[in-house]
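The structures come next, written out as structure tokens.
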Structure 1
């Protein structure tokens, strides 16, 4: 993905001829050592804290639950925190890690540029979108040339 160098329009142009296939093969250790996990751990902790503070408030204020030490309500409440954290972490972390690993692979193979990563299943739709945008851009340019006042 390369921004328009003129900076006059907010359009992006894509060079389909520079597209290439890449194959990502990662073992479990490499997957878990991805740098995106750190961010997702922090986000998951914040999300779980927010959700469980709200639940705690509803239980204590709304249902007048006794959350003292050793009570069943407190034990059940605490028992759900860890699984909720794991679910949040996996739901956020796996897609982010895959995206980061894909980006790192493309940059390591092709160099530091602003690459658009498109999955194989979405390639047909993406290339059709790029062709339609290019045709529209050409049509608008022809119309602008035909009009002498440029409006």
Structure 2
């Protein structure tokens, strides 16, 4: 059983967060269009001759609150996905086809866009590796695609 003080502290913290959320009021979330063709591509080629291309581009969202005293917030995600050539192993094709991810920035926001994309691609590669290692029966290792 958890410490009663920690439970009480957790309850107080939740109440404060909910209160602040209610004070902000209703809001609308919209995707901010970014220039097309600004994606980064990481190309890899295996010894066996097949290729994998990992694409990464920036998506930005704007949350505008109805109340005048709450400033507009901007949220950034990096969309990372991969495509493989036709002669790639079937397991790799399946994993790559189902592993499209939106990844939050991994580095402080003042760092350059290129570094942010590189960090997002590295996080994606870790997810890809985990999915491939856990793919004992050809693909499904408890790895599921989140609902859209």
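When distance in nm of label points 7 Å out along Cα→Cβ at positions 96 and 128 is calculated for each of 1, 2, the greatest value falls to 1.
Where does the value 17 come from, among 1, 2, when relative contact order in percent (Cα under 8 Å, 6 or more apart) is the thing being computed? Of the structures listed, the value fits 2. If helix-only ellipticity at 222 nm (-39500 (n - 2.57) for each DSSP H run of 4 or more, over all residues; to 500) is calculated from each of 1, 2, which structure is the one that comes out at -21000? This value belongs to structure 1.
Among the shown structures 1, 2, from which was the value 17.5, 59 of Rg and Dmax of the Cα atoms in Å, for residues 32-103 alone calculated? Provide the component values of the computation, followed by the final result.
Details: 1: 15.7, 50; 2: 17.5, 59.
Going label by label, the one that fits is 2.
Here, each number is a calculation from the coordinates, and none is a lab measurement. Small disclaimer: the values here were computed from a predicted structure and weren't measured. Cβ atoms are built from the backbone, for glycine too; each structure is taken alone.
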